[in-house]
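S.K.: Listed below are the structures to be examined.
What follows is calculated from the coordinates using simple rules that are stated; it is not laboratory data. The model shown is predicted, which means the values in this text are computed figures rather than measured ones. Cβ atoms are built from the backbone, for glycine too; each structure is taken alone.
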Structure I
Amino acid sequence: MNQNKKILFRWLKLGLLLYCILGIGLYYLQDYILFHPEPLAKNYKYPFAQKHEEINIPYDGTTILNVVRFKTADSVPKGVVLYFHGNRKNIGWYARNAKNFTEKGYEIWMLEYPGFGKSTGKFAEMELYSYALQLYKLARVHFDPSLIIIYGKSLGTGIAAELASIRDCKYLILETPFYSMTSLVSHYFPIYPVSRILHYRFPSYDYLKSVTAPIIIFHGTDDGVVPYSNALKLKPFLKPFDEFITIPGGSHNDLNAFALYHQVLDSLLK
């Protein structure tokens with residue numbers, strides 16, 4: 001074997017080793033890569049100016065689901081928005097969006113996932129679906145399905161889509177959704193067999209097939225987290241009266257700053 005072949009072979013071995021190390025890291029560290037929760041002490045007091053209350057839902061021996069219920073100024077709300085947030089921080093980060101709904105007469109209930117904020121328990125895909133269903137059942141004690149809006153943001157869009165596929169609601173609203181978690185992670189790690197490595201699927205496209213309520217999707221063209229092209233793949237699964245709202249220049253966390261977002265949202269909440 002000549003010197004050039006030895007060098008090439010050495011680089012190939014190094015490349016293969018690096019590939020394997022990164023693949024193993026992706027498998028074992030995927031939760032740390034995908035999710036960035038900020039837990040809070042049980043006695044922490046949220047500094048929200050809006051009228052709100054906390055609800056703790058005992059789910060099992062180790063799981064307590066913390067929900068923040070933002071109330072309206074009216075004694076009788078028009079309905080309720082079940083809000084499933086993204087993959088980072090906690091409700092404190094997403095509470096700024098509550099007034100979009102409370103000012104229009106809708107309560108908004110934000111569910112905290114285990115490990116986020118004050119919630120405890122197991123964080124896994126099937127469990128997240130079960131927690132969302134528990135929140136829906138609680139809402140049904142007070143509201144008819146025609147008064148319940150299911151809203152998902154980023155990670156929460158997969159949870160919201162699954163819930164709306166098995167329960168009736170007024171609208172399913174998805175902000176910056178993905179086709180599936182598998183397809184999204186494959187975008188960032190195209191050289192790996194992501195479908196075999198990933199513990200999470202969140203096949204939103206599949207759930208949309210069973211959603212009978214109107215679906216409204218908001219997505220920005222400059223989203224650097226969930227590419228616009230990934231969200232566009234959901235279009236074939238929308239019904240004729242569903243809407244895919246493209247926000248030119250919108251990124252992953254700033255759609256609330258665009259007039260188009262508020263125009264559409266306000267028309268839905270009238």
Structure II
Amino acid sequence: MRALSLIFGAASFAAPLLGLLVLWVVVVHAFDVNPRVFPGPGAVGHAALESLRDGTLAAHVGASLARVALGTALAVLVAVPLGVAMGVSQAVSDFLTPLFRFFSVLAGIAWIPIATLWFGYGFGAIVFVIFNAVFFIVAYNTLLGVSTIPKSLRHAAASLGAGRWATLTEVLLPGALPNIVTGIRTGLGFAWRGLIAAEMIATNVGLGYMLFVARDFYRTEVIVFGMIVIGLLWLLIDRLFLAPLERATIERWGLVRAA
């Protein structure tokens with residue numbers, strides 16, 4: 001029964017994508033679209049095979065994933081403690097909230113120009129952009145998670161002899177974890193967009209760079225293939241890792257019932 005449910009879910013998820021592919025084929029042939037304006041699936045498939053054969057796809061994907069992973073990890077390591085501090089201290093929250101509101105609208109691609117001045121064109125600048133895209137969202141969600149933990153639970157833990165460390169590791173972090181995971185999932189979506197924009201400007205390898213160079217040579221089939229790769233990578237990361245992690249977290253802490 002579970003296997004049947006998984007198959008049905010996969011089919012439901014793939015159906016709109018297949019429908020989009022069929023529409024693509026029909027429109028390109030029906031209107032005889034110039035390949036330089038928008039290519040057909042055959043040309044995109046040929047570009048895919050070419051990039052697989054010469055190894056460029058693997059290089060671009062590997063570089064992009066490494067930058068996203070490092071930038072996100074650094075953001076989470078800084079944002080979670082800061083979010084907890086804001087959640088337990090009203091003074092810290094009052095002091096930092098205006099700063100968070102100011103910088104949250106600048107997070108991501110707005111930092112690209114100054115990031116290239118600080119770190120040069122390369123790995124550091126892009127990781128910094130990703131860090132900013134993820135940091136504020138994770139910190140805010142951590143604050144929200146800690147703030148929603150009833151104070152009675154904190155007082156109960158203290159009355160049972162829990163010190164600050166025990167309260168942090170056994171009450172605050174577990175209680176805020178569902179919000180933290182949701183923040184990471186949301187932040188990664190913004191990080192992925194910031195990554196592509198930054199790679200168009202600040203590096204010579206990566207999926208964004210692949211799109212940028214293809215534009216200069218009017219290789220629309222490579223541009224469309226790159227867009228497909230970006231979308232599929234995000235779908236795989238979200239569906240195979242982030243969504244199950246978020247689901248497992250909220251099930252673990254009783255926010256929903258396990259299926």
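S.K.: Which structure, out of I, II, was distance in nm of label points 7 Å out along Cα→Cβ at positions 14 and 206 calculated from, if the result is 3.2?
M.R.: Details: I: 4.2; II: 3.2.
Computing distance in nm of label points 7 Å out along Cα→Cβ at positions 14 and 206 on every structure in I, II gives 3.2 only for II.
S.K.: Taking distance in nm of label points 7 Å out along Cα→Cβ at positions 142 and 174 as the criterion, which structure among I, II has the greatest value? Spell out each step's value before the answer.
M.R.: Working: I: 2.8; II: 2.0.
Once distance in nm of label points 7 Å out along Cα→Cβ at positions 142 and 174 is tallied for I, II, the winner is I.
S.K.: Which of I, II yields 14 for relative contact order in percent (Cα under 8 Å, 6 or more apart), as computed?
M.R.: Values: I: 14; II: 24.
Working through the options, I get structure I.
S.K.: -26500 is what came out when helix-only ellipticity at 222 nm (-39500 (n - 2.57) for each DSSP H run of 4 or more, over all residues; to 500) was calculated for one structure; which of I, II is it? Intermediate values should be presented prior to the final figure.
M.R.: Details: I: -11000; II: -26500.
It traces back to II.
S.K.: Given a computed value of 20.9 for Kirkwood radius over Cα pairs in Å, which structure among I, II does it belong to?
M.R.: Answer by label: II.
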